[in-house]
Each structure stands twice: as structure tokens, then as C-alpha cells.
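Enquirer: These are the structures in question, set out in turn.
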Structure I
Amino acid sequence: MTPSPDSSASGALPDAVLDHLAAERHSCRAFLSTPLPRATIERMLAIAQRTPSWCNTQPWHVHLVSGAALDRFREAYVPIARGGGGVPDFEFPLAYRGRYQARRKECGLALYASLGIGREDRTAAAEQALENFRFFGAPHLAVISTERDLGDYGAIDCGGYLGLLLLAAQSLGVAAVPQAAIATHSGFVREFLGLPEGRQVVAGVAFGWRDDAHPINGFRTSRAPLEDAVTWIDAPG
């Protein structure tokens with residue numbers, strides 16, 4: 001993998017560098033087993049630590065799971081996920097309607113098409129969904145939690161942290177995928193990682209070197225145009 005260009009070396013303006021990182025980043029769903037150097041992981045985390053937060057509370061805490069511990073986590077989680085159910089700390093979407101359903105459907109169809117899974121092959125689709133709980137074979141997993149007493153805005157701040165962590169990874173040539181699925185069985189995650197009851201599981205980020213030979217890493221999602229996402233009030237000229 002080729003790391004993204006450094007602005008000082010290339011002469012690119014900061015906004016162009018940021019735009020490049022955001023455009024090139026994608027959710028990797030197949031990783032090489034080779035672990036990253038610790039210095040690379042620490043650099044990612046140090047960049048993400050600059051995330052702004054309400055009153056500078058910095059509510060996120062990361063449990064970084066690798067090696068044999070991550071293998072145990074996978075082995076324990078998959079049977080639980082296969083059994084269905086689950087109680088996340090934060091309510092998952094109640095429904096997808098209109099444009100949100102259309103975007104979700106487009107993403108899902110493209111993902112399964114990249115693997116040759118047909119629309120009616122529910123068995124294969126369900127088995128692929130379990131890869132979420134194998135963390136797509138990534139050698140590292142960051143589990144992000146927040147303090148219950150900090151409420152919804154603590155979780156929102158964690159979302160900002162997650163976004164910056166993904167861009168930090170991209171800047172270092174590291175592949176990553178954000179995973180809300182990890183929080184499906186929050187009680188199990190808390191018990192496995194030894195989190196106190198007051199910590200709420202927000203999401204995870206699986207990361208490592210991308211497996212470029214795997215077909216699932218060949219598809220990309222689209223983005224809506226600005227007019228679908230922005231309403232101007234007394235817009236500047």
C-alpha cells in the first residue's frame with residue numbers, strides 16, 4: 001500500500017490533502033494477518049486524540065485488542081452473534097426509509113455482488129454478516145467506549161474521535177473499517193474487556209494492512225451531492 005502524500009513534501013494545500021484522504025478512505029473488509037508496528041498504531045491514536053469534545057471532556061476510551069486476545073474475542077463472539085438478538089448500549093436505527101433505505105440498499109447490493117452473493121442467497125449473506133464479529137480478519141481492533149453519565153453527547157464526541165481515527169489511519173497507509181456491529185452485544189463486550197458497568201460500548205474500528213487480493217475490497221460506496229445534505233439559510237453570495 002502507498003501512504004497518502006505529505007502536504008509539506010508535495011506542496012499540496014491542507015484542504016487538498018484532507019480531501020484526498022477522505023476520498024481514498026474506504027471500509028476495508030479483508031485484512032492481511034500481518035500486525036502493524038506499535039509506533040504506527042501509537043501515531044494513529046495520537047492524531048485522533050486531538051478530536052474536539054464538549055468542554056474538552058474527551059469521553060472516549062480505547063481498548064486496543066491484538067494477537068491472541070483478539071483471536072479469543074473472535075472465537076467467543078461469533079457463536080453469540082450467530083444466536084441473534086443482542087442488546088446494544090445505544091439504540092440501533094428503528095427503520096430505514098426513503099433516501100436512507102436507498103443508500104443502504106445500494107451499499108449492501110454492491111458488497112454482496114463483489115463476493116458473487118445473489119440477492120436471494122440469504123444463507124451466504126448471513127454467513128458474510130458474521131465476518132463483522134470476526135473483525136474481517138484484522139490483526140487489531142479498537143473498541144471505543146464512553147461514560148454513561150456523559151449521555152448522548154459523550155457518544156457524539158466518540159463519533160468525532162472515530163472519524164479522525166479513520167483519517168489518521170488513511171494518512172499512514174493503514175486500512176480500517178468502523179463497526180457498530182461490535183456493540184450489538186454490549187454486555188458481552190463489557191465482560192470480555194473488563195469494562196465497568198458505567199462504560200457504554202459505542203463502536204469498534206478493525207484495522208491493519210489491506211488484503212488487495214480479496215474481491216470485497218474492490219467496491220466503493222457513493223456519496224450524496226451537497227444539495228441532498230445541506231440547506232442554506234441566507235446563503236452567502
Structure II
Amino acid sequence: MESPSLRTTYLREMETLERDVLEMASRAESMVTRAVDSLYRLDTGTAREVMDEDDEIDIKEILVEQRCLKLLALQQPMASDLREIGSVIRIITDLERIGDLAVDVAKICLKVDKEFGHTDYVDLPLMSNVARQMLRLSTQMFARKDIEAYQQVQALEDQVDELYRSLRDQTFQYMLAHPEEVVAAGWLLYAVHHLERIADHSVSIAERVVFMVTGRMAGAQEERP
């Protein structure tokens with residue numbers, strides 16, 4: 001039988017871990033916001049600031065993972081606890097990857113600027129806004145241990161997929177009309193793809209919360225587009 005003191009210690013540690021996850025999510029969302037803004041406005045100063053934050057979110061991921069493993073080793077987690085700890089490890093991996101993708105978008109700002117290109121012919125902020133809304137909803141699901149918003153996250157993923165196809169086609173058309181900017185436009189295609197991947201990671205977080213709360217893997221039981 002688990003002692004009350006062990007349980008109290010576990011719950012206290014989990015509260016700290018949850019705060020760390022929410023802090024990582026907030027940082028990742030901020031990085032995406034500023035990276036996309038830097039690319040859309042070709043603000044290389046902001047792009048470099050985002051790139052400088054990469055190490056911070058990487059270190060945070062490692063520290064949270066180490067604390068999760070310590071909990072597993074030193075406490076006596078129940079089945080639901082194991083799901084929660086495992087979910088935290090998966091979620092911070094998604095958040096770290098979102099940070100990496102934000103850095104990749106920021107690097108593209110520097111590349112497009114070097115090529116004297118433009119990016120304002122596609123609505124990157126719109127796609128970013130939808131992807132960030134997905135991340136915010138997934139984070140709220142985790143904070144509240146409530147899966148009600150899962151269907152909304154899925155619906156927003158469909159919007160991102162439509163925007164991805166639209167922005168990709170717009171960029172192809174721009175490349176045909178402005179062959180002198182084909183290199184810069186090619187980099188922009190990568191940025192659009194990165195935003196689509198950020199949305200995918202947000203869905204992954206939402207699916208992991210569903211598993212954490214219910215024990216059911218949502219993505220594995222539903223046909224994905």
C-alpha cells in the first residue's frame with residue numbers, strides 16, 4: 001500500500017512538472033509567433049532572437065524528462081500515474097520539436113533576406129494563427145485534464161491542411177511569375193511546410209492528453225486524412 005507521504009510527494013512533483021510543461025508550451029508558442037512575424041516582415045533581428053532561444057527550450061526538455069524518470073524510479077506510480085508521466089515525456093518532445101520548427105522558420109527569414117526575396121504574397125500569419133490556436137487548445141486540455149476541445153483541435157487541423165495547400169499553390173504561382181525570386185520562394189515553401197508540421201505536433205499533444213485522461217489512443221482509433 002502506498003504511504004500518504006509518498007503520494008503527497010508525487011502529487012507535488014507532478015504539479016511542478018505540469019507548470020514546467022505549460023511554461024515550455026508558452027515559450028514554444030511565442031517562438032512560433034515571432035518567427036513567423038520575422039519571416040513575413042523580413043525582420044532579421046527578431047529572427048536571430050528566436051534562434052538564440054533554441055538552447056533554452058532544449059535544456060528545459062532535458063530537465064523535465066530527467067525529473068519524470070526520477071519520479072518513475074523513486075515513487076510508486078499507479079497505472080494512471082504512469083500514463084500521466086509517459087504523456088508528459090511525449091508532450092515535451094512535441095513542444096521541443098515545435099521550438100525547433102520555429103527556429104527553422106526564423107532561419108528561413110535570413111535566407112530569404114539574403115536572396116532579396118519577398119514573403120508578403122502569402123498569408124503566413126493566418127496559417128500561423130490557426131496552428132498556434134491548436135497548440136493553445138492542446139495546452140489547455142493538458143492543464144485542465146479535459147478532452148472536450150479535442151474535436152476542435154481536429155477541425156482546426158483541417159483548416160491548416162487547406163491553408164497549406166492554398167499557400168503552397170500561391171507560392172508556386174509566384175515562382176512562375178517571378179523566376180528571379182525562385183530561390184527565395186523555394187525557401188518559403190519550406191516555411192509553409194514547417195507551419196503544417198507545427199499543427200501536426202499540436203494534434204499529437206491533444207491525442208496524448210486524451211490517452212492520459214482516458215487510456216484511449218485517439219489517433220490510433222480514428223482514420224486520419
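Enquirer: Work out which structure the value -29500 belongs to, where helix-only ellipticity at 222 nm (-39500 (n - 2.57) for each DSSP H run of 4 or more, over all residues; to 500) was derived from one of I, II.
Expert: Computed on structure II.
Enquirer: Out of I, II, which one gives 0.25 for FRET efficiency 1/(1 + (r/R0)^6) of positions 53 and 213 (r between Cβ atoms, R0 = 25 Å, to 0.05) as computed from the coordinates?
Expert: Attributed to the structure labelled II.
Enquirer: I have 36 for relative contact order in percent (Cα under 8 Å, 6 or more apart), calculated from one of the structures I, II. Which structure is it?
Expert: I
Enquirer: Can I ask one more? Quick one: Rg and Dmax of the Cα atoms in Å came out at 18.5, 58 when computed from one of I, II, so which one is it?
Expert: Computed on structure I.
Enquirer: On to the next question. Given a value of 2.7 for distance in nm of label points 7 Å out along Cα→Cβ at positions 69 and 173, point me to the structure among I, II it was derived from.
Expert: Computed on structure I.
Enquirer: Computing distance in nm of label points 7 Å out along Cα→Cβ at positions 13 and 141 gives 4.2 for which of I, II?
Expert: That value comes from structure I.
Enquirer: Comparing volume of the Cα convex hull per residue in Å³, for residues 101-188 alone across I, II, which structure shows the greatest value?
Expert: When volume of the Cα convex hull per residue in Å³, for residues 101-188 alone is computed for each of I, II, structure I gives the biggest number.
Enquirer: Identify the structure, out of I, II, from whose coordinates mean count of other Cβ atoms within 10 Å over residues 85-92 was calculated to give 12.8.
Expert: Derived from the structure labelled I.
Enquirer: Still on this structure, I have one more. Could you figure out which one of I, II the value 1.00 for FRET efficiency 1/(1 + (r/R0)^6) of positions 93 and 197 (r between Cβ atoms, R0 = 30 Å, to 0.05) was computed from?
Expert: That value comes from structure II.
Every read-out reported here was derived from the displayed coordinates using simple, explicitly stated rules and does not represent laboratory data. Nothing here was measured: the structure is a model prediction, and the numbers come from that model. Cβ atoms are built from the backbone, for glycine too; each structure is taken alone.
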